[in-house]
Structure P
Amino acid sequence: MRYVWLAFLFVVVAALSVLGFRGSLSTRPPLEVFPDMDHQAKYKPQQESRFFADGRTDRPLPANVVPRGRSVEADPMYLAADDHMFRGKTATGEFARGFPEGLEVSHEFLARGRNRYEMFCAPCHGRTGDGNGITKQYGMGATPTYHDDRIRTMAEGEIYNTLTNGKNTMMGYGDRLAVTDRWAIVAYLRALQRAQQGTVDDVKPANRPELGL
């Protein structure tokens, strides 16, 4: 029994030695178990450096550097040429209609858009785009429906811009979704809108017997 009490006393003393008394004041610095985590050999932003000739730690961008996701082309104006893809705008700064050149809207592309839509958009806008997502059950209101004429007639580039930068209380997803994924969501959104306006005339005559027509 004596050894049990000695072991207990040792644990108490060790705990107090390491942790101290909560709320107590001391003029001594705290015990650093892993000092290398607190005192790392690194530069902080805008700190002076004796390594570089100009004395700055913040380095200027290398020549001809390009944003991630854009490839360097022979044409020096390729950034402007890609405005439709990366900004959803035309060369004159207006929101572009349609999808960027070279972007194939295939079945696989729509499937990818549906996957990303249900992950990032459906909680608020609903799986059919009617604005009745699950967040409405928790007090979030005024979520627009995609089946409003205002959004039906909206340029694809403007929808892409909203996805990228956000609007009103909606956050932007430019840092969470790749460029092609954002366009895939736009394509799927158009598919949702089209599905709400479908008629029998849209069905090929060869497939109409499957509907009992």
Structure Q
Amino acid sequence: MVVSLSDIGKRFNRDWIFRHVNYNFEGGKSYAITGPNGSGKSTLLQAIAGSLHLSEGKLEYSDEPGSPAIEPENLYQYISIAAPYLELIEEMTAREFLHFHGQFKSLLSSVSVETILAEIGLENAMDKQVRYFSSGMKQRLKLAQAVFSDVPVLLLDEPCTNLDKPGYELYHSLIDKYCLNKLIIVSSNDALEMDFCSEKLNIVDYK
């Protein structure tokens, strides 16, 4: 999987968030989008996810270099994302939520929903409604629905928000165990969230 950014830019009204971004993200590698708070890291990640309309330039997904681009309306089949601003369905239990999510985006066939919930430390809360979860438990569930989706691209926006030290350790364990062959892009300014990333893109360079 290759994600190609060709001279892309995004502005809100007259303010440019970023401009002239030329970059290729390649499958099997991990990348970090870095920069100060409010610099546009999340905006760039959302653009890569196809959830924001670009003001200029072109974004393309392809299976390999030189192959035809994937149609924009089909991008959801190739990506998963975890971010603090994404909501869970709080009326569902954790078990129900992952089964529901799996109807739209297949989960890894090698693990059951019950195994996933045990992996993230929620085996004793799998039948509790999400509305009663702590913020850390909710973040673990957000990570699970992204990490265990059977897709080639994993997008992570401040993935350890609301997690304690064991939560950070869980995060790294999930990446090591289930994401070795994925293209991973992390938006963060927390060194511990992106210490496994081999390449870094500083959003400040594209102002």
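Where a number appears in this text, it was derived from the coordinates with a stated rule and is not lab data. Note that the structure is a prediction, hence the values are computed from the model and not measured. Cβ atoms are built from the backbone, for glycine too; each structure is taken alone.
Some values worked out for this structure:
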item: Origin of the derived value 17.4 (mean count of other Cβ atoms within 10 Å over residues 25-32; candidates P, Q); result: Q
item: Among P, Q, which structure scores highest (criterion: percent of Cα pairs over 20 Å apart, for residues 57-144 alone); result: P
item: Given 8.0 for mean count of other Cβ atoms within 10 Å over residues 41-48, calculated: source structure among P, Q; result: P
item: Structure with the greatest value (metric distance in nm of label points 7 Å out along Cα→Cβ at positions 105 and 137, set P, Q); result: P
item: Origin of the value -0.61, -1.30, where log10 I(q)/I(0) by the Debye sum over Cα atoms at q = 0.12, 0.18 Å⁻¹ was derived from one of P, Q; result: Q
item: Read-out relative contact order in percent (Cα under 8 Å, 6 or more apart), computed value 32, structure in P, Q; result: Q
item: Label whose coordinates, when helix-only ellipticity at 222 nm (-39500 (n - 2.57) for each DSSP H run of 4 or more, over all residues; to 500) is calculated, return -7500 (choices P, Q); result: Q
item: When FRET efficiency 1/(1 + (r/R0)^6) of positions 49 and 89 (r between Cβ atoms, R0 = 41 Å, to 0.05) is computed for each of P, Q, the largest belongs to; result: Q
